[in-house]
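Listed below are the structures to be examined.
Every read-out reported here was derived from the displayed coordinates using simple, explicitly stated rules and does not represent laboratory data. Just so we're clear, the structure is a prediction, and the values are computed from it rather than from any experiment.
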Structure P
Amino acid sequence: MCLLLVMIIKIVVTPSLCSGLNLNVNTDSLSYSPGSLVIIGGNASLNGESITDGLVGIEILDPNLSPFFFRALKTGEGNQLGWLKIIDAYTSDSAGNPRSKFKVGTSVYVTTVIENMGPNSETILVTVALSDYIFQPLGISLSICSIPSQSSLIFTFSIPIPKWAVNGSANAFVNVFTDFPSKGGVPYCEEKAVTFEIESPNIEISPQRSPNSMSSMFTMQMKIPKEDIKLGNYTLSYSMSYQGLQSYGKTIFRITITGDINGDGRVNYQDLFLLAAAYGSSQGEEKYNKSADLNSDGKINYQDLFLLAANYGMTFGKGGT
């Protein structure tokens with residue numbers, strides 16, 4: 001009897017280290033340059049068990065904290081069912097007639113139908129995010145409104161295709177959130193990806209996929225454009241609702257020109273002077289300058305000088321700082 005009592009007490013007082021809803025999302029690096037590929041990945045679990053039918057809301061904010069991109073990523077092959085869903089989405093002309101090919105410099109129109117079969121009216125955030133053949137974000141559009149119970153709404157969004165968009169297959173990602181993920185909003189339903197064609201003189205080979213060293217249940221890729229992109233800190237907000245529990249958070253990554261130590265959008269003599277002032281130092285020393293440690297190895301030496309020299313004279317183009 002005493003042994004049994006001890007065993008019961010141990011079971012009651014031993015805490016679970018993995019209790020609750022846990023969501024972790026990260027990028028494969030903390031710093032990127034224009035033209036580089038960003039890999040976003042993460043894991044979700046409930047009481048230590050992997051979630052295979054969840055949805056993770058993703059919102060990326062630019063350095064001005066304006067929305068830059070949206071996605072809803074599945075944590076597995078399962079489906080998360082609810083009252084509200086996207087029942088149709090397609091690219092169209094300005095009148096709503098289906099159309100699948102668009103030229104750079106023109107606008108893509110995305111028409112979508114949202115249905116609410118629930119017992120209550122719901123406030124929704126509808127977003128559309130465009131991405132070209134090499135995963136470059138091309139633009140977003142969004143709408144916030146209320147959708148009555150037992151009804152459907154039709155939305156048509158217009159997003160211009162920038163001149164630097166790459167020729168070939170592209171995607172429009174349509175999503176419906178309770179609110180902005182940066183404010184704790186979560187996806188109502190699975191996203192709808194609509195494929196269309198960009199007719200452009202800009203031919204580019206698909207980027208090399210970076211080795212994904214993260215152990216991730218879900219991933220997405222995004223290539224930083226070389227034009228019309230702001231330099232600075234980008235905020236990756238993420239959120240999830242599952243079985244009545246919610247989890248959300250954020251992480252920061254930076255877009256900069258390698259060698260642009262003072263962050264003015266140019267790599268020139270000013271940056272060279274800053275590197276020279278910190279040359280030979282290591283992390284923890286007084287003259288160490290983290291911004292001059294271009295390869296982030298804790299030392300400022302010839303390797304950092306070579307990286308700066310490779311971009312010397314570069315000035316970031318339109319849309320920089």
Structure Q
Amino acid sequence: MNHNINVGLRLHGGLDPHRCVALARAAEAANLASVWFAENPFERGVLPAAAACAIATQRIRIGIGVWNPYNRHPSLIAMEIAALDELACGRANLAIGSGLTSAICKLELGDKPLAALADTFHVVRGLLRGDEVTYAGKVFRVRGVKLGCRPPRPDMPILMAARGDKALQLCGRIADGLVVSNMCPPAFTARARDIVRQAAAESGRPPPAHVVQYAPCIAGPDGAQARATVKQTLATMLRQFWANPSARAAMRYSAIADAELQAAVDRLAGGALPAAALDDRFVAGTAQECGERINAYADAGVSELVLTFVGDDPLAAIAYLGSALKRS
């Protein structure tokens with residue numbers, strides 16, 4: 001396997017916090033690099049589970065990916081990530097995004113997601129540096145705000161989730177790294193990385209060092225069974241992502257022609273499983289086959305591939321893949 005890429009575990013608000021702790025412990029035992037918590041509006045908030053995992057582990061990094069500034073004001077994001085980083089002894093990671101559009105619009109808090117993100121990064125960075133922040137942005141304003149504790153890492157990297165071109169350009173201008181969501185093929189990620197780097201260069205900033213990508217995964221000695229099982233999950237995810245214009249655009253960056261991709265989605269609507277042409281959306285199979293897929297993401301510029309282990313026994317799959325990664 002390419003040693004320029006780390007492998008992590010993705011958890012989310014749909015999981016019971018006790019289950020998150022068990023999976024995080026398994027990931028640490030398997031020598032995975034990180035646990036990332038995806039938080040979506042109106043599901044469980046992930047902070048309690050992330051805090052529990054920080055206490056239950058010693059080495060593995062604890063990532064928040066992502067918090068949005070609509071559920072959490074920028075000042076609260078800074079407060080909570082500083083406290084989590086203190087609890088985790090410097091192992092916390094933070095990514096911020098605008099959140100799921102279909103859910104965020106229900107909050108009726110405005111329709112300027114990029115401006116909200118720009119404001120959020122400014123406020124959060126200042127507070128984590130220990131500054132007293134006064135700032136008047138297009139969405140958020142603060143006056144004389146300062147954290148009451150000393151943040152453990154004033155230089156904590158802040159990543160940004162982005163998919164559309166304007167969001168990717170903003171990421172290059174303000175963030176320390178990029179988070180790419182599920183269902184985006186490596187070809188999309190390579191293009192996204194280039195847009196981020198170009199925007200960073202035009203802003204006089206170094207290229208962001210981190211590219212984190214999410215992908216569903218099943219690993220096991222029966223490769224054919226693993227691929228068949230993961231495709232059942234993929235079918236549900238494809239239908240959900242196809243309804244989102246920016247996700248649909250991202251999914252098109254692959255070797256699949258638009259007509260073929262549309263036909264695959266139509267087949268899914270009829271109950272069929274995804275065709276082999278969509279295999280670049282997941283990691284599944286034997287340890288060797290999974291390693292080949294991980295390498296494809298590494299070649300696209302991913303520095304950390306964060307896997308959602310689906311199927312009936314994710315604990316066994318984590319142990320199986322982790323054992324193989326240790327030997328590679």
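State the single structure among P, Q that was used to calculate helix-only ellipticity at 222 nm (-39500 (n - 2.57) for each DSSP H run of 4 or more, over all residues; to 500), giving -3000.
Structure P accounts for this read-out.
For Rg and Dmax of the Cα atoms in Å, the calculated result is 19.3, 59, so let me know which of P, Q that is.
Comparing all candidates, it corresponds to Q.
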